[in-house]
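Some structures to go through are shown next.
A short reminder: the numbers here are calculations on the coordinates, not readings from a lab. Since the structure is predicted, the reported quantities are computational estimates derived from the model, not experimental observations. Cβ atoms are built from the backbone, for glycine too; each structure is taken alone.
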Structure 1
Amino acid sequence: MNLTFVTPEKKILVNQAVESVVVLGFRGELDLREGHAPLMTTLKVGIMRWKNKGGADANKVQKAVVTWGYCEVSPDGVKVLADIVDFPEEIDAMAAKQGLMNAEKKLVQQTLSDKDREETQKEMARMNAQLQLLKEIGRGS
């Protein structure tokens, strides 16, 4: 199975041979493997995982935080288009914790429009996912 993983700014992987891909779809977590039924779904903020097939990274689970996007599964493989991707080495734990606290205060202390409330909640979900990812790789508390 091949994985293509892109953002509007860059191509992260193009037709990378993988064993599996796990994404957080609109209705829950999807564990995608060779032979999965075709589908298309929107993605929620969460941790995407994939296991490369062959090469130096074979059997190593790769991880990244993915914000909103799309995932398509077809006989050709899996295609993920994500709005924003945060890799573990790019995440600043202190900044994520501070941003999370600021967003929580904003939700509680300010009267927000529906759009601003939704954006603040998305940002909170992103920061929570960043902190969870750091915890999973042993860089967080």
Structure 2
Amino acid sequence: MSTENTQVPSDAAYQAGLAKQRHRVEELAAACAVDEQALVRELRDHGIHVTSVWDLIASGGAPPPAVPVLVAHLTMDHHERIWEGIVRSLAVKHARAAAFAVLTEQYRRYESRDRRTVLAHTIAAMARLDEVQDLPEIESYRSSFR
């Protein structure tokens, strides 16, 4: 059996690639941690103790006291990963009253397929498809709606 086309973990080039990848991951984690410091602090001020917005997603979505803070941060500049975490954490029915208008406005504003996909899935958690027919290309996310 030939191993010439497989990389061996002791191979110097392979190890260098792994080190470079680890460095990129560490840089991303550091950038995100700095970016979400104010958000995490505001959440704590509202009794929500998390280290990252992604903790809210892991626990089933934003609890009611977190919703106004997250909605306020939707319109602020954030790293793409933090923005996605904010939007995804709002994918709970009880966020509709505070978040629906802002989410639909953002959906209209962004033409990026990636951003629209995240927004559409969150909107679908709180609305029916017939309620958002006016959103451009929303039909392509039909399977996300109830």
Structure 3
Amino acid sequence: MTQPPRARNTPPRETSPRRAWYIDAAALEREVRLTTTGRKSGKPRRVTIWITTDGERLFIRSGAGLRRDWPQNLMSRSSATLRLAGRDLEVTARHVEDPAEARATSVLAREKYGSYVKPSKPGEPLTTGETAVFELIPAQ
């Protein structure tokens, strides 16, 4: 049986849900710009960082751990702006504290960026970078 013709300029119906644009963009982009709010100054603070995705969520990490300013800014005020694929995305950061989840993000980062990223093994202390992993949750 044939389907009736679509109205002109009407997109086809989707049979499965599409991933959000930012998931695909994060998989492709090597570096993104994150703007946080300074915890002391209250001024916008920008940093260029790596980004990974598990196909559903966005993750960033600081290789220098929580010593850097931007992770401390996110710990103080979780809202931020992510510049990704030429678009701004308002996000809320969630500090990843579960060791297994932090290690899993290291595996994602290693797959994308290479052997520079060294995930810890279960039973070992987390690496410095694994202590400063954040999930970025897009604002609705």
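-10000 is what came out when helix-only ellipticity at 222 nm (-39500 (n - 2.57) for each DSSP H run of 4 or more, over all residues; to 500) was calculated for one structure; which of 1, 2, 3 is it?
It traces back to 1.
For structures 1, 2, 3, which has the highest computed value of distance in nm of label points 7 Å out along Cα→Cβ at positions 26 and 130?
Details: 1: 2.7; 2: 5.6; 3: 2.0.
Greatest value across 1, 2, 3: structure 2.
Could you tell me which structure in 1, 2, 3 was used to calculate distance in nm of label points 7 Å out along Cα→Cβ at positions 18 and 90 as 4.1? The partial results should precede the final answer.
Working: 1: 1.6; 2: 4.1; 3: 2.3.
Value 4.1 for distance in nm of label points 7 Å out along Cα→Cβ at positions 18 and 90 corresponds to 2 out of 1, 2, 3.
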